[in-house]
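Novice: Read through the structures below before going on.
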Structure I
Amino acid sequence: MTVEQSYALAKEAYGKWDVDTDAALEILQTIPVSIHCWQGDDIGGFEVNKSELSGGIDVTGNYPGKARTPEELRSDLEMAMSLIPGRHRVNLHALYAETNGKVVDRDELEPVHFKNWVEWAKKQQIGLDFNPTLFSHPKAEEGLTLASPDATVREFWIEHCMKCRKIAEYFGKALGTPSLMNIWIPDGYKDIPADRLTPRKRLKESLDAIYVEEISEKYLIDAVESKVFGIGSESYVVGSHEFYMGYALTNKKTYLMDTGHYHPTETVSNKISSMLLFSDKLALHVSRPVRWDSDHVVILDDELKEIAIEIVRNDALDKVAIGLDFFDASINRVAAWTIGTRNMIKALLYALLMPHDLLKRYQEEGNYTARLALLEEFKTYPFGAVWDQYCVKMNVPVGEKWLAEVEKYEREELFKRTPEVLTID
């Protein structure tokens, strides 16, 4: 049976519930996912005075072929995007600046250091998002940056973040789409603190200083990201969920929720509807935590589906900025991008193919039997046939056929970067 024949049968099955599969595919084309550049080089970046990875972040694995230069990283991103249906975005960190061999510290970064990224994004017809990098730096070695008791350290990182806002504004102006700039910091203590309040006061004051300049949301969307704990901050994180949620709501900033940054029994999907009641915008970093914030490649699991469902059923596709954040060096990095991003898009399609109005009505009527029955039955509806049709429509490989393209790219490009040779089986 051809893809088109399978799709015709799926369209009929969904149509019995007034779910328009053609309309779902049209909507899906309009949803951008922000693909994180740091999967491609294990969060190494291109600074001349590169520091060891730090800030509670760890990347495991040593699969051959990681990007060593900006050109290689952009080539790898292009390869991944050629296998991912739809038009998406790329998310950069400040340590991916290009300084032509000159030592430029982070408080000295300027838009010109990202000119090549902008020119590339123009050719790809995509937007760019951005993050200041407050880790892997001598001034972050003590585990405190914007909340540091050392005023000179705080001032350095405040200046860095201010410079990053101007870089993100440059992205927005040059590319015609606002750049979401997200601040995450590693600040915290390994053991029980004697004072939880003072570091948070300093963080609040630092953020106030960073945001003193008003920049139009036409070009820049400011976001802040919390975390429950990290390596080196197991007992206390300055930028907690409550801190950043309060700061974002009070100061009209976008609150960003990372799926690995909460207690194991918490789910981001359950938080989305509450945040939407009080926020005009919301941002996500989607990863797959395994026991902790381990940033595994996103798979099509129940929580990913539920995140997508919450966005779709609440008509929030224009309110929630979806980004990815995982880094796995144990597998082919281009494949990691492809798997994770395709799964995020699959989850959105799955959500678009549900009769949400009917399910809501069942709930309001107290018909919980029909609600549960239908939710379960739709799990085995022919979603895969609709996904395959979308891939055909977007001119990307159907099913697992993309893997052969990655294998070919690996042989012809990635293995040239290393003497080791592995194969994908």
Structure II
Amino acid sequence: MTTSASTDAATLIATMGAAARDAAAVLATTPTATKAAALLAAAAALQAGSAEIEAANAQDMEAAGAAGLSNAMLDRLLLTPARIAAMAEGVAAIAALPDPVGEVITRWQRPNGLAFERVRVPLGVIGIIFESRPNVTADAGALCLMSGNACILRGGSEAARSNRAIHAALVAGLKAAGLPETAIQLVPTTDRAAVGAMLAAHGLIDIIIPRGGKGLVARVQAEARVPVLAHLDGINHVYVDKAADAAMAVEITVNSKLRRTGVCGAMETLLIDRAAPELAASVLKALLDAGCEVRVTPELAGLDARLTAADAADWDTEYLDAIAAATLVDGVEGAITHIAAHGSHHTDAIVTDDAAAAATFLSRVDSAIVLHNASTQYADGGEFGFGGEIGISTGRLHARGPVALEGLTSYKTLVRGRGQVRPV
């Protein structure tokens, strides 16, 4: 990164940041109906521009294929007509959600007569740095707008054309509703210097949300001068308990791994109760028959000739591919111990008909999302009823799990008195 590039990037982000702050001041008091109208117009523009978005994405896909991107990355990048339609539907769904801005969280009164009211307010200007998935442009822009925040989006170079086409639809929505076009901005350069400038934009950007691989998230956490809401690896587990229904265990495990292997909610490690060897055999066979490579410990190796040997690294790997690791554990306690040692606090599931085992797992697994008898692929804001998500936070501060409208707000406390002064 040259000094000239750094200076140019800093100037660009400073200009965008100042415009975003002005837009954020407008959005903070924009009526719900106006924000919803902008989103509905944006959704219509996405539908109307589907052919143009698909054509732009085809160019990105061609370049990404030539650059040797992995199958998982290509799947994240791909926009089909169905995915574009789903993107538009997601934006429209966000328009219909309750507006969190101004919501009264709680009220109380003190003996001296002071009345307190805690209400939700926008965070301000949100910077989102993401890779591969162009749908993030629509999801992030829509969620930030509905929650009263301005945003600066910096997508990866592999999705640059797709992002520009989607962003144009969002801007059309803003214009239609009479809102500042700078409420949703897309960084116009793929120069990595722009990322550094965003991370240093203290006073202009209020929070940074990274969505991407380990390298991106690590850089953001190491260099950011503003708060970071991190979305880390999805090293997710499915634990099949001895009391699991066999058919359910097979269906949930296969769906968790293979519905879409490139999403962060995909299962990466299968844990099976040592007391249920027949379940182990049927679940592993189902994965193998569905085309998944399964890496196992020696005690499972004899169940099927297609199984391969796992090594120590497999328990800490996010494959994002048709590969899974599997091992036996000593009941629910063994599963909890394994997840504590190797999980990423993202999403973990138990399959069992034993209510006590399920309750133990749900209460003691320290992950943002913990499921009982359901696929890990439900780790998605849309499936939670949030309309979309800006990411899945695996930390413990501010917001955890799918971050949507509520997670993009803070609060302030309003205090109403009748002339009270504090005694000396």
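Novice: Rg/Rh (Cα atoms, Kirkwood Rh) computed as 0.97: which structure among I, II?
Specialist: Only structure I yields this read-out.
Novice: Now, a different point. Can you spot which of I, II the value 0.35 was calculated from, given it is FRET efficiency 1/(1 + (r/R0)^6) of positions 195 and 219 (r between Cβ atoms, R0 = 35 Å, to 0.05)?
Specialist: Working: I: 0.35; II: 1.00.
The read-out was computed on structure I.
Novice: Comparing FRET efficiency 1/(1 + (r/R0)^6) of positions 227 and 387 (r between Cβ atoms, R0 = 30 Å, to 0.05) across structures I, II, which is largest?
Specialist: II
Novice: Which one of I, II has distance in nm of label points 7 Å out along Cα→Cβ at positions 83 and 163, as calculated from the coordinates, equal to 3.6?
Specialist: It was calculated from structure I.
Novice: Still on this structure: I have 23.8 for mean count of other Cβ atoms within 10 Å over residues 339-346, calculated from one of the structures I, II. Which structure is it?
Specialist: So the calculation was done on I.
Throughout, read-outs are computed from the coordinates displayed, never taken from laboratory work. All figures in this text were calculated on a predicted structure; none of them were measured in a lab. Cβ atoms are built from the backbone, for glycine too; each structure is taken alone.
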